[in-house]
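Dropping the structures in below, format is structure tokens.
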Structure 1
Amino acid sequence: MKIRSLTRNISLFRFLFNKWRGMGISYHKTLLFNFSAFNISTALKFPVWIYQGTKVEHTGIIKINAPISNGMIRIGKRQFFRQTPTCIINIGTMEFDGNCTILGGTTIHVLGEKSNIHFGKEVMIGENSKMLIGPKVEIGDYTRIAFGCLIMSADFHYIINTTTGLVSRSLAPIKIGKYNWIGNNSVIKKGTITPDYCIVSNGSMLTKDYSDQPLYSLIIGTPGKVKGSGYRRVYNDQSDKELNNYFDGTNNIHKIIPKRPEDPNYDWFCNGDIHVHIH
């Protein structure tokens, strides 16, 4: 039985190595990460893939709150940019509720043993983003964070108001809602809370609790202000294709999608089989 099990594992390794060779995945970093983070039975399923150009300084505690599958968490895959290495420094805990893609050039630094970042299912972090995690940061299911964003739940330094003598906390948790779309080069600072189905315009800075705002809010500017509601990102692949075909064949800059009385929020048009893995 031991020989049969060993043979099966060797065959698995050969299959995976051949598969990884053409995908830019680092064999030794993927092996080291999985066997450092998990028990043997979980590690042999290789739930985490580490791509070439990724530096893992500390593995820390890795929790997966979902059925384990091969390559469900992917760290360091390149999409648009090539210059900056990916870096994971996890002194605390990284927690995943399902599939997650952390694209190349991103730095995630979980600063202390009590620090925690919690990724919902099907979350994507865009290239060259920076995440400095003091108090807990939660990122909701199906949220997309575009390239070049900065997320900080710690300011590291105090500022005193010399008129009043007031000094504010330098640490506070962050909670980003489900189905959020955070535009590129945005900054999410300590104490930020966003509602579900929120869109943050590129280059915005969020510094407060927006949870009393309606679903489908649009936040723009520095500091971020709610400029409207009723806006949703289209995740449905079929809708994407239909829109691409329409705009490829016309000079129109808008298209009106008829509203369905039984579905006023356009679920049929926006939702779909949402995946985060880029092949």
Structure 2
Amino acid sequence: MPRQTENLLTMPPPCGARTGVLLVHGLCGSPTEMRFIANGLTRAGYDVHCPVLAGHCGSEADLTETTWQDWYASAEAGLLELAQRCDRVFVGGLSTGAVLALMLAARHPHKVSGLSLYSPTLWLNGRRVPWYAALFRLIRTRKLAKFFRFPAPLDFGIKDERLRTFIKNALAAPGAPVIPFATPGIAVLERRLLVEALLPMIGAITAPVLMLHPREDDYAHLSNAAYLQERLGGPAELVVLDDSYHLVTVDRQRGVVLDRTLSFVRRWAGPTPRTQAVA
């Protein structure tokens, strides 16, 4: 069994919160990627939960022991937990987390009230993806996939130079967490299998969707979001960000991402207890 990691980021729900938001981090990421969005949603009166996906926030061996079904089970457990205490639940996801969010909406249409997808990544086709990614498409088994590694870009998927410098210094500090600087081929294969399982279901997803995708995405071309917008079965809004790279939830336009997420949730969920009290 893959090692289960304790949830690292669950915001205390505001008193009387009836709308929950599940935020799902990306492949080889952590809930820290969602902290800015989570904090803003909590201040606005929403019950926010950010689970750690199975195999993440540990060693590379932990990650390679898991499958996409394990990652999905982590996200699904978070959805069911929020659904027990909230009248409605919205799901947001970053990169591969966006794919998991779509899968949740496909399999639990009555529990997901809406989706906010940040840099949704069906295909790794950005400008920083290594040339052998095309060859890797021929790999279908974990036995062969283990011989591949996909190095992380030196910019961490972040356009803001000051933030990149801060991250580099933090990772170099004594006692800093070990962050993988390459994604194991096994994890990339499992990510592809997740996408293949999702694609036939996209047209059946009728929940409203907000997508925020950078024009200069270094991992996933903007065509990923355009593909979804054309094929989703419900209303789908696409916001193109002109001053961010892949990690839009932490990059220069994270404030725009938060504002658009708040507007989206308010539009489809109605006022929170906090906004009602102010009124």
Structure 3
Amino acid sequence: MKTKKSLLLIFILAMVTAACSTTAVPCDEVEITTGENGLPDLDGCEFTFAVENAYLPFNYVDSADGEAKGWDYDVFNYLAEEMNFTPVYVAAAWDGMIQAVADGQYMIAGDGISITDERDKIIDFSDSYIVLQQRILVASGNSDITTAADIQNGDFKVATQKGTTNYELAVSLFGADKVDAYDQFDFAIAAVISGDADASIVDEVAGLGYMGANKNKVKLVGEGLQTDPLGFAFPEGSPLVDVINQGLALMKENGKLQEINDKFFSPGFTVTYDDIEDVSYDE
């Protein structure tokens, strides 16, 4: 009896050890098959996704419950269910995120990334999931700025987030001496609200989302300055680009993408930067 118990214990320990030592296959190494729904089946692999967790409404951590939320999470979690993969979200600073993707540190990055020729030289992009305008955002009481020409002809400061197409556009329109670059988007908006800056250049959807609970503090003015398609970023040659493109095509066809866009890219989105947790990043 003692021997049987010992053998059983050894068997159980062996099974537990084997289970603990099993490492999930990264999605960029898995054999991709076709699921019953006609979409790629990734066999439960781990898909690393870089998110800033500090860019409303794309990604943030709700201070009320500590949960990570936003457009990126809703879309990627839906794709995970449809194509049988496990999302692994990694908080990463925006500054350096594109290069980190190019270096293969992440399989994909979100954060409302504008598709540009310059970035396309070192990374691959998914199909665009939305096309937006870049707009001027000012404090609600500001009547001096209504167009880009007002900034060009006046003594004004423009706050933007470094490393973004917003920053690049601001410098090209107004000159580097009029532009202050901040590490995070909310710092730039806070500068406008506090009066440290006179305006900001923002993606329209981010601006509308930010205005949801701040209508008395900021407003969008003027016409669109530039049209930017947004897409997910991948290392060059990644087999996962086509996988995500097929998923996005489904979401466009069945209305799920529009449903999520309506949830986050509208004045009805009322989460502010006061409602989210501060984020830190591993060096």
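In terms of relative contact order in percent (Cα under 8 Å, 6 or more apart), the structure with the greatest value among 1, 2, 3 is 3.
Given a value of 0.95 for Cα Rg over 2.2 N^0.38 Å, point me to the structure among 1, 2, 3 it was derived from. Intermediate results must be reported in sequence, preceding the final value.
Details: 1: 1.12; 2: 0.95; 3: 1.19.
Source structure: 2.
Look at mean projected area of the Cα convex hull in nm², for residues 168-223 alone for each of 1, 2, 3: the largest one is in 2.
Taken together, the values in this text are just the output of simple stated rules run on the coordinates, not laboratory data. Values in this document were obtained by computation on a predicted structure and should not be read as measured data.
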